[in-house]
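Heads up, there are several structures right after this.
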Structure I
Amino acid sequence: MTRAGTAPTAGRSTTPTPIAPGNGPRPVPAPIDGVTIDDVSTISDVVAGAEAFGHFPTTRVVLDYGGTSNTEYADAIRQLAPHSYVMAELLDSSDMPQAQDDPSAEHNRIAAYLSDLGRYVDIWEVGNEVNGDWTCAANPCDSAGYKAGADMTVAAYQQVVAAGYPAALTLYYNPGCPSDPGEPDPITYTNTFLTSPTATQMRSGLRYVLLSYYETQCDNQRPSAGALAGYLQQLHSLYPNAQVGFGEVGLPNEIGKCGPGCYDARRYPSATAQAESIIKYYCGLDPGLSYYAGGCFWWYYAEDALPYRGNAIWQAINAAFA
């Protein structure tokens, strides 16, 4: 069921929570109303869009593997934080193979982010789509590669919680449509590669466990609210202290570059039409679970929804969060 068909959810944040340097992470009420940006060069547009939302959003900032300085990120997040909660994605799944080549360098990279950005960030995403078959040095992943990625995720978690910050993990939801026959679903991945004592500690300590789902990459399947509730219940049994939800949804490319092979042209007249449908369903979903965090986090938010004035995608996101 969607929020439109249910009673209002308690706890939604409708007014900003002020932040000042040194205050550290703020508690983020559920449901989370999330969007994703992978570029801070147009932060003024991001801030304007955040201010205009009907509810106080959470902006997920992807920390690039090279290219953008910590000073640039800190400046952007300082501007954004009065108008949005901030979730920092430490390492995108596409960069995991490179990071695995030098664990010591990745440790130092994370330490620098925690030092430079920690007082402005509310949630730290310690792993992104870590069960995806493209995340290993060997492509597709083998068992050793998945284990290396799991160990790297646990190490990132340990750094984040040692600094006193809340952590999130995003898993790639692939119900019956793995990218490779050996690609595990989130539950199989957890039961296979997150079983060591340190991984078990992470499973108990994570604040959020989220799913990334791109239905266009899964035969355009749209799981029912009941099916999703059942899966999220299973996931929660493995991460008993975490809130669960969606950490990423979208199309495989930004709408302006999304041709018929990028969206379901059989069902939708345009990429925009399918994007609006995805947003309405997943960003407005309420599976009826007390530990459901919401989320959404449309991936190409900056490219598809900004500047926000007169933008159909921004309007769809705002409506889904209502």
Structure II
Amino acid sequence: GRSVEAFEALAALAKDFAIPVVQPAATDLSLSTDHPMFCGFELGSHLGEADAVLVINAGVPWMPRLAKPKASTKVIHMGVDPLVSRHPFREYEADLLVGGDPVAGLVMLRESLAGLVKDKKALESRRKKVSAARTEMLDKRDKFAVSVKDQTPIHPAWLGHCLNQVKAKDAVVVNELGVQPGRLDLTTPLSFIGSGLAGGLGAGLGTALGAKLAAPEREVIGCVGDGSYMFGNPVPMHFVARAENLPTLTVVSNNHSWLAVRQSTLAVYPDGAASKANVMPIQDLNPSPAFERVIESCGGVGEKVEAPEDLAPALKRSFEALRSGTPALLNVSVQAIR
């Protein structure tokens, strides 16, 4: 998904041969979310049901503890370095490794399959099955957002829903633990940049500036958590945005904690001392700073949002400021859940 060519090559392959595409832990947008074969950002049941899996440039395509393919499934890894040799330890079995440029590989695969497909009925059957799964996925997404719209603190799903309603179609979303990507409609190439699986906390703010510098004609939205916002050195970021005329919208999903630390600790030590503490150490971020005032000190506009009914109007005001050339920030109080 890091080039228009890659975006288009995968779209053509998936469409022609009814191949469902899932993007877990996405760092780029490889397929439009309105593509008939796009099946979301969560593996769900797709991995366990597949007879063949093509892994493209993914260092950690799934967590074996949580999901894995059937023993009979044929697994193919394609990429410049399909073994991901930069990782000191990686144990993903594969039936076939394809080394090379994924764009060229996808184009060649599409050309090869064109002469091999004999059973058109099987393709159409799979196409209908994927269409039904997509309809169910999108219905669940929208119904859940509506079901939590009145909750306080604001539910992360409602934040994603409201942001999706207001942003431009071709906006670039830089996501560092700030929004659930499955809540967003992303249909334009190069419109999503996600954080990596580990390390680099705080990169989101600088990445948003870089995206705006590379695409000044597009809206850029940096979605970060309160922990990643503080790690991102926000004063220099907001200063540079103003000084170099790089207006971006920063949305801080403020759950008053390092939620990733809390969740990881409980996953490894569910009955440990930290789980029994009144306040788990090294993850609580109270009292929370007034992040909206940080951007104000640098010439931008900021707002704090605590009530769910105030979220959509605040987003609209932020985008109005952004479109007039002024950087903006929303400090949104959200529940400490993913």
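Nothing in this text is a laboratory measurement; each read-out follows from the coordinates by a stated rule. The structure displayed is predicted, hence computed values, not measured ones. Cβ atoms are built from the backbone, for glycine too; each structure is taken alone.
Each of I, II could give distance in nm of label points 7 Å out along Cα→Cβ at positions 98 and 314, but the derived value 3.0 comes from I. In terms of Cα Rg over 2.2 N^0.38 Å, the structure with the greatest value among I, II is II. Relative contact order in percent (Cα under 8 Å, 6 or more apart) was computed and gave 16; which structure, I, II, did it come from? Checking each candidate, the match is II.
Taking 14.2, 41 as the value of Rg and Dmax of the Cα atoms in Å, for residues 138-225 alone derived from one of the structures shown (I, II), identify that structure. Label of the source structure: I.
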